[in-house]
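See the structures that follow.
Readers should treat all values here as calculations from the given coordinates under stated rules, not as data from a laboratory. Keep in mind that what you see is a predicted model, and the values were worked out from it rather than measured. Cβ atoms are built from the backbone, for glycine too; each structure is taken alone.
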Structure 1
Amino acid sequence: MTKYALVILTSENNIGFKLAALDTYLKHVPDNMDIYFIYGGNISNVIPCKRAGISYTDIYIKTPDSISNLHKKLFGFFRKIVNKDYTHALKIDDDTFLYNVDTFLEHKISGDYVGNKVLITNEEVIRNKLCTLKNYKIRKAYKGELPNQYCSGECVIFSKKAIQTIVSYKGKEKYEKFSLEDVVIGNILQKSDIKINPNKFLNYEHPVEIRKFFNLYDKHYTKINEGFMRDCTQT
């Protein structure tokens with residue numbers, strides 16, 4: 001049976017996004033999906049949690065909790081789950097809203113690395129990706145190696161094979177102090193000949209303001225469920 005880890009990279013400063021997700025679309029995760037919020041910190045820790053009947057796990061990876069260290073948080077998490085029975089991991093950013101988390105598992109997932117493909121046609125733009133974002137005080141460009149293409153990191157699916165490949169990879173990308181998480185992951189998988197399959201079934205919006213989570217929830221979940229209940233009553 002397919003079993004998923006839903007991986008949400010976040011930080012303690014972004015508690016509002018976490019609570020908004022738990023109060024909206026995360027209410028509808030399938031039974032075969034486990035929810036993880038991934039933080040950086042001074043020590044490694046695993047904390048089982050529950051909110052309004054939703055079980056989830058906070059995981060702290062021993063690494064500085066900064067935007068340029070997201071790759072280390074993801075590497076650390078994948079090391080923790082590589083031997084578990086997950087067939088896939090769905091990784092999203094905390095300011096991503098999933099429109100159809102309740103139904104997308106009904107679709108057959110083809111490929112080991114699934115998401116929205118970004119072709120690198122302008123190297124300078126990619127290297128200065130964080131420098132141009134006003135929310136982050138990044139003063140330097142990314143100097144690491146670039147792939148030809150990668151999956152945009154706000155929403156991407158990794159198969160167990162892809163996770164095993166990332167965990168076992170020994171290249172310098174895993175030790176970069178400053179990196180672009182989605183770019184470096186794409187580079188590792190490209191070097192391992194794992195191809196990108198385009199996402200054709202998982203719908204989402206990114207970036208989303210905290211208050212908009214609830215508007216999107218009403219539109220994509222609450223009203224649909226209310227309509228379903230009315231149809232059942234009328235039959």
Structure 2
Amino acid sequence: MSAGYIIYSLDAGKFRALIERPTNEQLTALGRLMEAGLEEWEGEFDDGDPVAEWPTDPKALAPIAAKRLAQSDWYGDLSQVGKTLWEGVIFGACMKHKPIDVGFRLDDEGIYWDVIKIARKHLGVPANTINDTALSTFGTRPFRYFPAPKAKKKGWFSFGSGSDDEWTPMHSMHAPDEVQKMQAELKAAGPAIKAAKNDEAREQYEENLMPALETIVKDGRMLFVQVDT
């Protein structure tokens with residue numbers, strides 16, 4: 001398929017337990033993911049970036065992971081590179097990581113950009129903007145990430161230097177109540193998607209996106225959206 005989004009879901013209770021009551025084994029596993037991230041992004045940190053001073057031993061990183069899990073905002077105090085590193089840690093933790101286990105499940109192998117683009121336009125969401133519409137956060141807002149209200153990005157799917165406000169996440173996560181709101185908004189956008197004279201978008205909407213969301217809502221799970229470029 002062309003680039004778009006891959007739809008996964010998580011067990012909401014298991015994820016909540018991870019962030020509220022992580023086990024020592026889970027924290028050590030997060031430490032290993034952080035160690036890998038530090039290796040991957042070595043040399044990319046600006047001088048004085050606190051993340052560059054993190055230890056590289058998983059056991060020493062475990063308390064840092066515990067502290068960040070307890071924060072109400074996981075990203076606001078991090079540089080762009082720091083944000084990308086922590087996003088990768090959470091991404092890796094969710095993706096069938098056995099020591100962590102948040103009930104990861106593949107719900108659909110992918111939908112095209114156009115499906116969400118048409119729906120956002122119908123709902124009045126400006127391009128590259130997060131606002132009060134639940135669908136505006138689809139593929140754009142990781143868990144406990146709080147961009148400036150109604151902040152407009154230069155582009156969600158383009159990378160480059162710039163201010164921290166221009167950071168481009170590669171996944172989003174949504175609690176069950178937010179998924180229900182998205183489902184309702186997408187149902188309202190259905191006629192616009194069907195009228196758009198885009199057969200692929202219509203098929204993806206009817207045969208992939210809406211059935212996947214229906215199952216996730218029915219099961220009371222969290223939605224995990226991977227941006228697939």
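Just a few scattered comments:
- Computed -8000 for helix-only ellipticity at 222 nm (-39500 (n - 2.57) for each DSSP H run of 4 or more, over all residues; to 500) - originating structure among 1, 2: 1
- If you line up 1, 2 by distance in nm of label points 7 Å out along Cα→Cβ at positions 39 and 207, the top spot, with the largest value, goes to 2.
- With FRET efficiency 1/(1 + (r/R0)^6) of positions 31 and 103 (r between Cβ atoms, R0 = 25 Å, to 0.05) derived as 1.00, matching label from 1, 2: 1
- Comparison of 1, 2 by FRET efficiency 1/(1 + (r/R0)^6) of positions 55 and 191 (r between Cβ atoms, R0 = 30 Å, to 0.05) - largest value held by: 1
- Mean count of other Cβ atoms within 10 Å over residues 47-54 derived as 13.0 - corresponding label from 1, 2: 2
- Structure (1, 2) behind the derived value 8, 32, 35, 20, 6, 0 of P(r) over Cα pairs in 10 Å bins from 0, in percent: 2
- Among 1, 2, which structure scores highest (criterion: relative contact order in percent (Cα under 8 Å, 6 or more apart)): 2
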